[in-house]
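Values quoted throughout were computed directly from the atomic coordinates according to the rules given, and no laboratory measurement underlies them. The shown structure was predicted, so the numbers you read here are calculated from the model rather than taken from an experiment. Cβ atoms are built from the backbone, for glycine too; each structure is taken alone.
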Structure P
Amino acid sequence: MNTNTSYRIVWAIALMVLTFGLVMPPLMDYDAAQIGTISMSMYQRNDWLTILNRHYVGGAWYDYLDKPHLVYWSAMAGYKIFGLGHLGMRFFSVLSTLLAAYGIAKLGSRLYNKEVGRWASLIFITSQAIMLANHDVRTDSLLTSFTLLSIWQLVVFADTRKWPPLIAGFLFLALAVASKGLIAAVVAGSVIFFYLIGKKDWQGIFNWKWPAAILIFLAGLSPFLYAYYLQFDMHPEKLVNGSYGNSGVKFLLWSHSVDRFSGNRNLVASPEFSFFFHTILWAFLPWTVLLVTGVFSRGKELWKTRFASFFSREQLSFAGVWAIFILMSFAKFKLPHYLNILFPLMSIFSAAWLWQLRENGRSKTIRQIYRVQKGIIAILLCVLMLIIFWSFPLKSPWVALGILGISVSLWQLWRQDRGGMADRVVLLTATAALLVNFVLNTHFYPTISKYQGGSTMAGLIKAQGIDTGSVYLYGKVVRSLDFYTQRFTPVIDSAGISRELSKGRTLRLYTTENSGDTLRMQYPRARAVISTPNQKITRLKLSFLNPAKREESMPKAVLYELRPEGIP
């Protein structure tokens, strides 16, 4: 098997794994299901402009000023093509990731050569956080993709000074800002600035076309600014995020990112400076060693040359990226997926570092990296074995067949002694990552989703032919229940129950165990008709993964039936 054929096979596996992640796991509470239900509301109302959400407690609707429109518009477009479901909700986010992989290949080729571009796109698409982001869809897939596409086109402009890539770059940047705010412009601006500095392209920095292109950026952003203006700027009387007189335009162009950085609006989480430093160790798996060794080598080179090497190396994927990484580390509000926007450039840097090792004849270092990667792969495979043989035993024959097929490819690459060592590092590591994520997307996530109360209850309600119009929430909003019943389940309190029962209506009440105890005290005749586990599957504990301890303290969700004769 020649090298080109091996790459085609690995990319075919990657597309298969992404497809299974697209269609199989249900949406997970909280963020993905929230995006799904907000866009469901817009789709059902056929309203592309007004973003509404429900309060977690009480279920009242309110004007939602947090995540910009693009993620909801992409989901609505998916619903119109595929119908209301998680396939439609995820489709354009996954498509944008594939476009980003293409852009990475092109940008890597421009900065170095086609080989670096090919390696970098495969490193990116198989990074663990990127794989996760393509089924647990949030705003970050669109943000990451459009920011990278913008950077790619702006680099082409910086090299050629032609208008078409400048226009494309700023239009892509507008879409990136419409995904998650100002952070996209900060990242793109930083890396392009350091790219030009590294080339000593002073004229490029002060080119008059840069400020002129801001008009292109604003034109691309104008539909989103207009929508926010209609919903918020024209209605200063609305109470939004605890205050009146909110500007949606200002929020999109400034407040969304700045509030997270400064901790305004009580946005404080993981404030310690080191958060992203230890997050990158798992989020960029299985490529972390390649990234870290490359960063240390480049830093050592800068120190030895007293920073003279700064101008002999490409700085777009090094100085620009790590300047942003340090800046983000000072933010008061940090979550792991905030790093995803940097992964395309980190992938190019890692691929370039591997290529430079080969070009400089450092075969010994590459062999050491290869051995370390084999060790990482061995650990990942051991984890995989624990999942499919112990924690959640595999029963599906077609999933087992898929595991066998990918394992054969992995074994051939493991034993292969032909081709360059650098290619073997990339191909072997990527295939191992895809094997792991094939199991996660087809077996692990679908299995643990059965322990998620909302989506599981929705499936059982439909399977048993229960009228969804009779179902209420006795407690808090459950977004996955809303999404998979395709209905915004009303929240009802004790007074509302008595009122509905007095009208002769039969009620079905979705509750957690604690709320259920209160309900049964007030209505002893309440009958449990469905009971499901109610585990928070985005925050798994070791006790949950252990089958011997899983049921010991498993929280439950229960659907109670109350008939009119049950009035005390």
Structure Q
Amino acid sequence: MIERYIWTSRTPQLWMALFGMSPEFKSEEMMIHRTSRSVASLCGVITLTALVFGAHSTFADDIGFVELVARVGAANMPTGSAIRVAQVEAPSGTSYGPDQANAQFVGKTFVAMSGTPGNSGHATWVGQPFYGLTGSVVPGLPLIHLYEANSFIQAGYLRTNQGSAAPPLVAPTLVKVFNHSWIGSFGQAVYDNDAIRRADFAMHRDGTLMCNGENNGLGSATSPLFALSYHGIAVGRMDGQHSAGDTVATIDGPARMKPDLVAPGTLNSYSVPVVSACAALLFDTAMTNPTLVANLDARKPVVIKAALMAGAVRRAGWTNNPATTGAMRGWTAKPLDPLYGADLVNIDRAHMILTGLEQDGQTTVPASDTILSKGWSFLAPTTANTYWRFHVSSLIDEATILATWHRTVPSTFGIPTVANFSLYLHRVVGTTLSPLMGDAGLSAFASGNIVSQSAVDNVELLSIKGLVPGDYVIELKRETATSSTAVAVAWIMPAQTIVGDTNGDNRVDGQDLATLLGAWGTANPAADFDSNGNVDGQDLASLLGNWG
């Protein structure tokens, strides 16, 4: 059923549209006049599709949630209880909040940040995959701050176009994720850029992450607010029915690739909160997991973003269009797929990356291995190149390495500065690095890219298929002297398996034996190599058979 709505804002220079409406919104035209500084006009007609949003179980398999529960155990699952989130909604009449009496929200506390929230059907449907008791991957989120979008952009949070004396308000305590299931524009690039700069400034200052929707419809125009931010995550639909492509010339950083990720959902309104919930789960993990809680780097939004993007499953047909033959084989200047970004969010893989722990790089080429098969690194600002070394002992189906960073937004909200990095994979031959670009890589990897060298994006991605055994070095190269920005690097190389290697370091040794003995007599899958439901002598024999 297709619904047609004419939307304009109650506030100057801003129009916005909901991505989708719940079935309670029937066919009727709603006209709200938008008043600019000198004239009153209508912004246009937005076509919306009504839908019935499915339960959590319909997308749990798609995003790796079932695998995550099986791997860590239901009793050990992060629930979101350690953090808070915010839901920003375009107004539906005078309402912008969910139905707080909905069974999905029993026990939740809602804090209205923009006046009486009322009951919006759209907000109710968005809330279910974001923080619902059975609809979300983080059912334990206890408190949700609610913002009406006009208020959020203006006096209620960002304070757009109010000058350097009025920076964005500080995010409420423990709020880590903002969900934006709406799109909008002031209609003038100067105001859109100011709003986006303020959003990036606030995310960097407050340690928050905004998940923002693309427009519905393949070939539709991407709306600036806030899919075109640098620091946030722009979300599309896993079926590809969303706006995509390079950012426009009038917005900071033209020709950047969007979206960043895609997720299940028949409309973008319902894809965005899936990613928001995954981000919330990782923030909660960073703040509660015993191996991470003391490392404040783990809860930095750029690290969470890197883990989500590196952990995405790149489905059949995904490509960042590297050269496939000749001297440039394996090189690309466009790090993401032009339609799907880094592709389908996968919370199991992202969680494996984050709990793989921080593994530092070095400013010189390491003489021995420095990283395991899953993990991340947060680099403080420096002008030096950084290197990580790893060993491959069996063929890797796909290795993924991703780097992302923030831009620097001045407190005046003037023109920001953006660092420029490139990402390389080299092979170690003897004591030297051997480039893999061109014919040199034919014997090392089957396909994909071993160089990501965008001049405009604040993300670089290596997706390498069929990586053969050997020793390799990752290089994060700073292309300009001004590239002194903090960077998050994340990687996952899960295809290689060595029976007995319980910790993914590609070797079977005393640490693995200790893990097996600690799990003796249990069904711990990390040490139950034959999957017979019991860690026993057969598993010990398998481990000892691959010792060393």
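Please state which of the structures P, Q yields 5.4 when distance in nm of label points 7 Å out along Cα→Cβ at positions 224 and 368 is computed from it.
It must be structure Q, since only it matches.
Taking volume of the Cα convex hull per residue in Å³, for residues 80-247 alone as the quantity of interest, name the structure among P, Q where it is greatest.
P
Supply the structure label, taken from P, Q, corresponding to relative contact order in percent (Cα under 8 Å, 6 or more apart) with the calculated value 12.
The read-out was computed on structure Q.
Which structure, out of P, Q, was helix-only ellipticity at 222 nm (-39500 (n - 2.57) for each DSSP H run of 4 or more, over all residues; to 500) calculated from, if the result is -6000?
Considering all the candidates, the number was obtained from Q.
Here volume of the Cα convex hull per residue in Å³ has been calculated and equals 165, so which of P, Q was it run on?
P
Computing mean count of other Cβ atoms within 10 Å over residues 272-279 for each of P, Q, which one ends up highest?
The structure with the largest value is Q.
Between P, Q, which one scores greatest on distance in nm of label points 7 Å out along Cα→Cβ at positions 216 and 432?
When distance in nm of label points 7 Å out along Cα→Cβ at positions 216 and 432 is calculated for P, Q, structure Q comes out on top.
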